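Enquirer: Structures are listed in the sections that come next.
Please treat every number below as a calculation from the coordinates, not as lab data. Here the structure is a predicted model, which is why all the values come from computation and not from measurement. Cβ atoms are built from the backbone, for glycine too; each structure is taken alone.
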Structure 1
């Protein structure tokens with residue numbers, strides 16, 4: 001299904017999250033200009049959390065999540081799971097400085113897999129459901145909220 005304009009800005013942000021998720025996972029190929037050592041990846045993902053993920057989580061939670069949760073119980077259950085995943089990702093990333101170097105690759109892989117699964121679930125299941133279930137006036141209001149949030 002083609003993405004509704006109200007969700008396009010959020011979907012575009014997901015691209016960077018997917019790249020970061022893949023970078024953190026075991027067996028990731030080297031990406032030009034991206035860190036290659038576990039220690040450098042740790043620093044990168046902590047910076048990425050603060051500069052990109054936290055603002056992205058706030059955007060989702062203050063726009064699409066609010067409208068969707070108020071619309072149906074099924075969407076609310078998904079929203080609750082996504083908010084919990086946001087909190088879990090934040091906690092896992094912020095805990096990275098406390099891990100010994102030999103444990104770092106496995107912790108980065110765990111975060112990468114969780115982040116990828118989270119984004120894919122939002123894109124493939126949740127956004128599809130939102131587009132299908134919310135009436136056109138609610139989707140138009142969502143577009144207004146997203147654009148206002150990004151301004």
Structure 2
């Protein structure tokens with residue numbers, strides 16, 4: 001599974017994870033702008049991933065350390081999960097968003113690097129729909145709001 005869309009996603013995913021690994025504090029607006037760009041590119045490239053089904057139904061136990069990220073005064077934000085149904089804002093957390101996204105993307109990268117390419121693509125695409133995509137769109141909105149302040 002080495003289509004140009006998959007290769008582009010792998011490159012963008014690696015860049016995203018490397019960026020998170022190399023930054024602990026995201027309080028400076030320059031780092032927040034870079035994070036917004038990296039996360040937006042990751043989300044856009046994920047939308048282009050092909051729909052696939054994994055060859056095998058197996059679970060690989062992947063353990064790796066999660067980076068510690070800090071957003072300090074920018075960490076908590078308000079959002080509405082479904083603008084067509086919910087009217088009461090809830091609190092979101094950038095540290096949770098970025099760490100959850102990192103975890104999902106990193107798992108796929110490890111699968112991909114170990115030759116489980118189809119499973120990696122399925123993992124990224126499934127996670128986009130069911131988990132990390134929500135974190136990404138919420139974080140993008142929050143980061144864009146910070147940039148606009």
Structure 3
């Protein structure tokens with residue numbers, strides 16, 4: 001299995017991803033599955049600039065999830081999947097990814113969001129989606145950095 005982590009992090013690529021997670025998991029490919037980023041050339045360019053140059057960056061719309069889960073789950077290179085929203089995670093699990101865990105690392109505050117864990121917030125719909133992922137037998141947990149202890153998502 002080459003997909004080593006599926007992480008919800010609304011910042012996508014940033015310092016923790018580059019310096020901690022990618023090194024800790026020996027990641028060779030970073031896949032961002034996000035419709036907004038995929039169609040925004042400026043943001044794609046920013047992501048490419050901040051991504052580690054020694055790792056392949058793949059940016060796709062969510063419609064590519066089934067094909068890429070199938071392709072990347074069978075490759076030799078370690079893959080980190082970065083997404084912004086729980087509904088995208090659900091699509092990844094429904095596509096048949098072998099990894100049975102979801103890391104929640106960053107979901108910022110908003111008008112319709114309430115604090116879930118430390119600086120992580122979610123709307124009621126997002127919490128319901130996370131619960132439905134958990135009900136699929138997926139280990140849903142909070143862990144901002146690799147040296148932090150995992151904390152389980154509780155509904």
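Enquirer: In terms of distance in nm of label points 7 Å out along Cα→Cβ at positions 79 and 111, which of structures 1, 2, 3 is highest?
Expert: Comparing 1, 2, 3, the top value of distance in nm of label points 7 Å out along Cα→Cβ at positions 79 and 111 belongs to 3.
Enquirer: Tell me which of 1, 2, 3 gives 2.1 when you compute distance in nm of label points 7 Å out along Cα→Cβ at positions 15 and 135.
Expert: Source structure for this number: 2.
Enquirer: Let me ask something else. Work out which structure the value -22500 belongs to, where helix-only ellipticity at 222 nm (-39500 (n - 2.57) for each DSSP H run of 4 or more, over all residues; to 500) was derived from one of 1, 2, 3.
Expert: 1
Enquirer: A follow-up question, please. Of the structures labelled 1, 2, 3, one was used to calculate distance in nm of label points 7 Å out along Cα→Cβ at positions 39 and 87, giving 1.4. Name it.
Expert: Computing distance in nm of label points 7 Å out along Cα→Cβ at positions 39 and 87 on every structure in 1, 2, 3 gives 1.4 only for 3.
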